[in-house]
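Before anything else, here is the set of structures, which you'll find just below.
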Structure I
Amino acid sequence: MGKAGLDELQSRWRRARFAALHAVAGERDAESEGELVERAFAVDAREASRRLFENGLTLGRGYARHRGAIHLDDVPHVASALGSPCLMGTWQRLPDDDAYVLERRACGASRHVCDAWREATDGLFLGLCGEARTTRHRSGGCGDAVCLDVVYTRADSPLRHGVFPEEMLRPLEAVARFLNRLAGTSVRFLGVSEGVLLYELHVDGCGGGAAVTELLRRSIRSRWPRLEVRDVTPRAVLAADGTDFHQEAP
């Protein structure tokens, strides 16, 4: 993608972000993007995030159809031209994981601004690349001193869920051993991303999952009171036509 194409993409991506936020919070004169983000997320953070992702995805797919999808190795060049503070810096290629990693000093933005850029970026690059996903494992908005972004293509990439701080490894292993002793229970901790511990939990039968989930959450809170937890176990859902499909839990 040449300079003219990148300039156009940058301009249209900005308009797509503003359109997403205006749909949630309405328009005001002389409002910066940061101010608009804060206002939209105060109205409905979930809807603002969804619209930012979907507008970016639609824009990226349109560019990919007309100009061709970008390859993973094009990501650093394209990212640096888009004007996002989250995408500036030196990207490190990880060939074994078919991914790129960008680490930079936190810029001081709020949690809502960090979340807005993450969702907009994930949608755009998924649309542009067709298979690449972006994720952020550390951010200044969550209190980290550095921000860490990853672009990956493998669905089973270990980079998808973040990494565990060294001091958490043995305590988490102890929690997992304890829970896995319960009949019909299997828990697997996947990683820590932006202050959230991601896990998969399988409990045989009906009715026992809520109790095990509460036990897991209490075990985590007793060790790390400020750490959030999120279940990302694939769940079978009955579609409208009666067929089964899987989705990740929110």
Structure II
Amino acid sequence: MDLQGKTALVTGAASGIGRAVALLYGQHGAKVMVSDIDEEQGRQVVAELQATGAEARFYKADVGDPAQCHQLVQETVAAFGTLDVACNNAGITGELSLTADYSLEGWQKIINVNLNSVFFCLKYELEVMLKQGHGSIINMSSILGQVGTPTLAGYVTAKHGVVGLTQTAAQEYAAQGIRINAVGPGYIDTPLLGAFSAETKAGLVALHPIGRLGTSEEVAELVIWLSSEKASFVTGSYYPVDGGYLAR
């Protein structure tokens, strides 16, 4: 899965799945633009990449702002000359409330961060890739992009939207050499789960037939494959990485 000389952009790359994806891109020879709102942790990921010999830069961007998404893509091309691969990964868990109790502010925030941001990034990434005549884009959805779960109406809605957006854009741009796919992680042991109690985490483990939570690195391996020419006939697809969660 050689990505030697290619440019990869990762949003939400300061921790968790995004960090694992960025580091694995570097291991496979890509030049990596690391983006996040957490500048300190983001620059640490860049330092880790550079320590392995990979070429990497950091750009701070709030992907809920379309202007910052546009600037992020422009900065990536300015730094590395091309944009061959993008992983639109940034996201939050958001408010935990029953649907009737879900605040308007909480709803607007999670739709903006988890769905609008994917559209914003996709729009500007496509502009560059259409000029190049090639590209691979991976949008980070979730197992909850396929099924619902109580108290997560905003998150579930946004992640379902990411899958629909991915499928639509994939059909629109397949003939122009651009592949667009979605990945659906199960519950992954990342900082997003940091606020959950040990009892809650044990309950989440029980939902996965494989008997454990996933790791960021396991999700990253799928992202790398989808980014590479090994997946040259794959577009418009949704791939769960979920330890059997959706098979129950």
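Taken together, the values in this text are just the output of simple stated rules run on the coordinates, not laboratory data. Computed from a predicted model, the values in this text were never measured in an experiment. Cβ atoms are built from the backbone, for glycine too; each structure is taken alone.
Looking at structures I, II, which one was mean count of other Cβ atoms within 10 Å over residues 70-77 calculated from, given that it came out as 19.2?
Computed on structure II.
When Rg/Rh (Cα atoms, Kirkwood Rh) is computed for each of I, II, which one produces 0.95?
II
Looking just at relative contact order in percent (Cα under 8 Å, 6 or more apart), which of the labels I, II belongs to the structure with the highest value?
Checked I, II; max of relative contact order in percent (Cα under 8 Å, 6 or more apart) sits with II.
Give the label, chosen from I, II, of the structure having the highest value of mean count of other Cβ atoms within 10 Å over residues 86-93.
Largest one: structure II.
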